[in-house]
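The structures come next, written out as structure tokens.
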Structure 1
Amino acid sequence: CHGTTEYLLDSNGNEREQANYCYVPSTWAENIVEQAEKDGLRLSYHTPYRLNIHRDEFCKLAWQTIQTVNPNINLSEPAQPFSDCDEDIVRQIASLGIVTGYEDGTFQPTRELSRQEAAVILQRLYTVLYGKIEASPTLYTDNGSIGVWAKDSVYAMRQTGIMQGVGANRFAPKNGYTCEQSIITMLRMTQKA
């Protein structure tokens with residue numbers, strides 16, 4: 001606690017602000033999250049649903065999605081460990097080309113994921129599970145804020161219905177992506193089968 005604000009501590013001693021009722025899904029997400037968890041898409045028993053997801057947590061959901069859609073997927077040898085992360089799930093997801101590390105050899109597992117980063121990972125996951133998708137550009141009003149490296153992924157995920165904007169035809173690419181949003185998009189991914 002710092003004053004009246006509560007924070008969560010991760011295993012590396014990093015803090016992230018705890019939202020009010022963060023362990024309870026938002027009203028709009030409650031039923032969908034419940035269905036996803038019944039289907040095996042779950043982070044933990046104390047998931048901070050309303051907080052932004054970390055890169056390693058997103059990998060865990062991606063792995064559960066793969067196991068739901070195609071449990072017999074042909075797996076290659078896990079990728080070499082990153083200098084700051086040797087988690088088996090992260091290494092397996094990296095070997096499938098779904099996630100990559102940074103130029104310095106790190107993975108930064110506890111770094112929060114932005115919406116545009118999530119779209120890129122989701123498109124790569126979609127390609128592994130279902131094949132390549134050719135998306136036609138569907139412009140958001142904040143299209144100029146979306147990184148050039150992420151635009152095709154953002155358009156593809158909108159076209160598939162897996163990841164949408166945030167309202168008023170905006171995508172908000174640099175905003176964080178919450179745990180509940182991540183769980184819901186992974187559920188949509190499993191429903192494409």
Structure 2
Amino acid sequence: MIHSYRVIGLTGGIATGKTTVAEYLASKYNFPVGDADIYAREAVAVGSAGLAAVVSRYGPGILLTDGSLDRPQLGNIIFHNPSERQWLESIIHPYVRRRLEEFTASCIHEGQELIILAVPLLFEAKMTDLCTEIWVVACGLDQQLQRLMVRDQLTLDQAQARIHSQMPVAEKAAQANLILDNSSTKESLCQQVDAALIN
């Protein structure tokens with residue numbers, strides 16, 4: 001017997017509201033969510049081959065006193081230097097893809113019919129093939145900048161560097177099966193999710 005299942009690739013720009021949607025889908029509908037951000041952290045966790053490669057490239061000064069990665073310091077390097085960002089992604093993305101594939105396979109094995117993969121760099125990391133459909137969470141650029149600066153305590157320059165390191169949200173939206181507009185309230189966003197699941 002063939003089981004039909006849906007794998008929704010949930011993406012968007014940084015600080016457009018992907019996490020809000022992922023948490024809503026998990027809490028209200030109990031859908032399993034594979035979070036690429038968590039896997040990306042695992043890829044450079046203490047004791048990992050990824051972290052060893054980062055230290056080998058940037059020196060032990062890239063670590064905090066507890067031996068973990070100094071993320072803000074690394075962010076300042078990679079978000080202002082595309083070739084360094086590409087080098088880092090060449091280490092992290094294959095690991096993230098493998099973990100997402102394992103997560104999806106285990107969910108299918110358990111008989112899950114709808115699986116969410118929350119992947120900020122779904123397009124940039126060429127992982128769209130892992131999904132059966134793509135949902136993009138979008139908002140205006142000014143809103144995105146404001147949210148990012150507040151959330152991560154960034155300057156305008158730092159926030160713009162992070163946004164510009166990703167594909168523009170409009171380009172992602174043009175390739176989406178569904179666009180969730182997060183320019184209004186959280187309630188409005190959640191209502192759009194509800195409506196999408198009914199259709």
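Bear in mind that the values in this text are calculations on the coordinates, not laboratory data. From a predicted model like this one, the values you see are computed outputs, not experimental measurements. Cβ atoms are built from the backbone, for glycine too; each structure is taken alone.
Where does the value -11000 come from, among 1, 2, when helix-only ellipticity at 222 nm (-39500 (n - 2.57) for each DSSP H run of 4 or more, over all residues; to 500) is the thing being computed? Don't skip to the end; give the middle numbers.
Working: 1: -11000; 2: -16500.
Label of the source structure: 1.
Identify the structure, out of 1, 2, from whose coordinates relative contact order in percent (Cα under 8 Å, 6 or more apart) was calculated to give 24.
Numbers: 1: 24; 2: 37.
It must be structure 1, since only it matches.
log10 I(q)/I(0) by the Debye sum over Cα atoms at q = 0.18 Å⁻¹, for residues 90-177 alone computed as -0.92: which structure among 1, 2? Please list the in-between numbers first.
Values: 1: -0.80; 2: -0.92.
Going through each structure in turn, the value belongs to 2.
Could you tell me which structure in 1, 2 was used to calculate Rg and Dmax of the Cα atoms in Å as 17.5, 55? Please list the in-between numbers first.
Details: 1: 16.4, 51; 2: 17.5, 55.
Here the read-out was taken from 2.
Figure out for me which of the structures 1, 2 the number 1.5 belongs to, where distance in nm of label points 7 Å out along Cα→Cβ at positions 66 and 82 was derived from the coordinates. Numbers along the way, then the final one.
Numbers: 1: 1.5; 2: 3.6.
Answer by label: 1.
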